[in-house]
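Below you'll find a set of structures to go through.
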Structure I
Amino acid sequence: MSKLKVTSKKPKKQRKALFNYKNHQRSKLLRARLADFLQEDYGVRTLPVRVGDHVRIVKGEFKAFEGEITEITKNLRVKIKEAAFEKADGTEWNPSIHVSNVIITKFKEEKNMDPWRAHMIDRKSVFGFKWKEALEGPKK
């Protein structure tokens, strides 16, 4: 398995490495911070973003916008439904925003949590998070 860290300082080689990562390696980079109240609830600081999660933008032109993720691009960027430009011809265009500039404020389905995500929270939680209902993680 190839390393996740690129030793070169050259931007060209870093971009090339990003595009050559496999999906399971890239998913480690697609993590965003959780909002403070979610960190307290789940005992986890970061989780991978998913389409359908609600996020708040913390940097850039769309700072303080909140919205739902509609698309995740290959180069670690997300498109958010509420952050949109209106072009001259009247169509809307959603710019892509880097994952490090967003904070997750609400999961896609908190009540029916994805088993993979539930297993990740169980594994990563600091104080041993206990689910109200029994959720089954993936079986190995």
Structure II
Amino acid sequence: MPHQIPLNSKACTLHSLMRNLLLWTLGVLMILAGANHFLNPRFYTQIMPPYLPFPLELVWLSGVLEIVGGALLLFPATRGFGAWTLIATFVLVFPANLHMALNAGSYSSIPAWLLWGRLPLQGLLIWWAYSLR
């Protein structure tokens, strides 16, 4: 008589596979996004709200936080800290995203609907990181 895998086991395996896929996707995306802060800092300094001091340093800081948070997310021992690092980063960069949406005319190369659509995306990213902690 062949060994039968309980349905619950298949569901757990699928859940685990999806969780790992989402985990690695967010981790790698954040590492790449953070690296882009160093490869293309001018883009990021141009979108910094004018009321924030030290725009280049803040771009570097957000890049480091994205790289570190993404990398920490990939290891079970540091996953929680990585998730909270990313959540904090998403909250901290929100003012730049809001500034861009409110001043869409200054960013004519990016459609206004995309600038506004990016705002709720921050909430989705926060939920995504939180679900992986």
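Computed from the coordinates by the stated procedures, all read-outs in this text should not be read as laboratory data. Here the structure is a predicted model, which means the values were calculated and not measured. Cβ atoms are built from the backbone, for glycine too; each structure is taken alone.
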Given a computed value of 11.8 for mean count of other Cβ atoms within 10 Å over residues 22-29, which structure among I, II does it belong to? I
The value -27000 for helix-only ellipticity at 222 nm (-39500 (n - 2.57) for each DSSP H run of 4 or more, over all residues; to 500) was derived from one model only; which of I, II is it? II
Candidates I, II; P(r) over Cα pairs in 5 Å bins from 0, in percent, for residues 62-101 alone computed = 6, 28, 25, 18, 12, 6, 3, 1; producing structure is II
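Which structure, out of I, II, was Kirkwood radius over Cα pairs in Å derived from, given a value of 16.3?
Values: I: 16.7; II: 16.3.
Source structure for this number: II.
A value of 0.85 was derived for FRET efficiency 1/(1 + (r/R0)^6) of positions 78 and 118 (r between Cβ atoms, R0 = 30 Å, to 0.05); which structure in I, II was it taken from? List each step's numbers first, then the result.
Details: I: 0.85; II: 0.60.
Traced to structure I.
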